[in-house]
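The next part holds the structures, each set out as structure tokens.
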Structure 1
Amino acid sequence: MTPFQMTGLDHVVLRVADLEQSLAFYQGVLGCAVEKVQARIGLTQLRAGRSLIDLITLDGVLGSKGGAGPGPEGRNMDHFALGVTPFDEAAIRAHLATHGVEVLESGPRYGAEGEGPSVYVQDPDGNVVELKGPPA
């Protein structure tokens, strides 16, 4: 028995090759807002609902500790999921298309809240982002 209880995802940290391109995706396409910038260490923190997405540049203090950046032969992670509501797949696909973002796959998936619809996309560094709807 642990002396604590998990409350949910606090933040995810992504190493990015081009901060401006990543900000265009996470702000312009997904609607995240910059919450805090710590330029000295190469960290930009974005608000994603109750969680944060931290972007660290490959040449920054934090990012340079991780070796080679993400690419076709290696990624930082498989994917992460962002809960979205309402989940209107046609509207989501249309919005993504206007930003030139291709849907990799979609369909029902099981997540923290149960079985519900999902759409998978890639950010500019090739990280897979699942946009997860509420249970059906």
Structure 2
Amino acid sequence: MAILRAFLVLLLAQLVGEALHRALHLPLPGPVLGMALLAAVLLLRRREPDEALVTTSNGLLRWLGLLFVPAGAGVVANLPLLRSAWLPIVVALVVSTVLTASVTALVMQALQRRGERVVMEPLKETQP
């Protein structure tokens, strides 16, 4: 029953994200918005997520590779189009990869600096 509840939480997060995407015409896909909202809720709770949610999420992630099968079939089905527009596609892939790696590195550096600052601050003793 707990896994069913966790699956429902994941589906509701996706539904809320999709509703926001359609209502506000946001440039991000609904499932991405939903998972970002779910992550924000879990961070705001400041508790570990339920074991059932972790188990369900990991179970779904195990099969994530299957989602690339339709994309691969789409690439094969559109090979003539890819042959005619290969240069813009390659440029877009290279630029987006470099940009993503750069932003990821900057975010990691900022998080590491923040973590070092938190570790270096002395713990305040609380009076009972």
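Descriptive notes on the structure:
- Computing volume of the Cα convex hull per residue in Å³ across structures 1, 2 gives 189 for structure 2.
- When mean count of other Cβ atoms within 10 Å over residues 56-63 is calculated for each of 1, 2, the greatest value falls to 1.
- Structure responsible for 5.0, with distance in nm of label points 7 Å out along Cα→Cβ at positions 80 and 112 calculated and labels 1, 2 on offer: 2
- Computed -26500 for helix-only ellipticity at 222 nm (-39500 (n - 2.57) for each DSSP H run of 4 or more, over all residues; to 500) - originating structure among 1, 2: 2
- Test item: relative contact order in percent (Cα under 8 Å, 6 or more apart) calculated as 16, pick one of 1, 2: 2
- Test item: distance in nm of label points 7 Å out along Cα→Cβ at positions 24 and 104 calculated as 2.6, pick one of 1, 2: 2
- Computed 2.2 for distance in nm of label points 7 Å out along Cα→Cβ at positions 40 and 64 - originating structure among 1, 2: 2
Bear in mind that the values in this text are calculations on the coordinates, not laboratory data. Everything numeric in this text was worked out from a predicted model, so none of it was measured. Cβ atoms are built from the backbone, for glycine too; each structure is taken alone.
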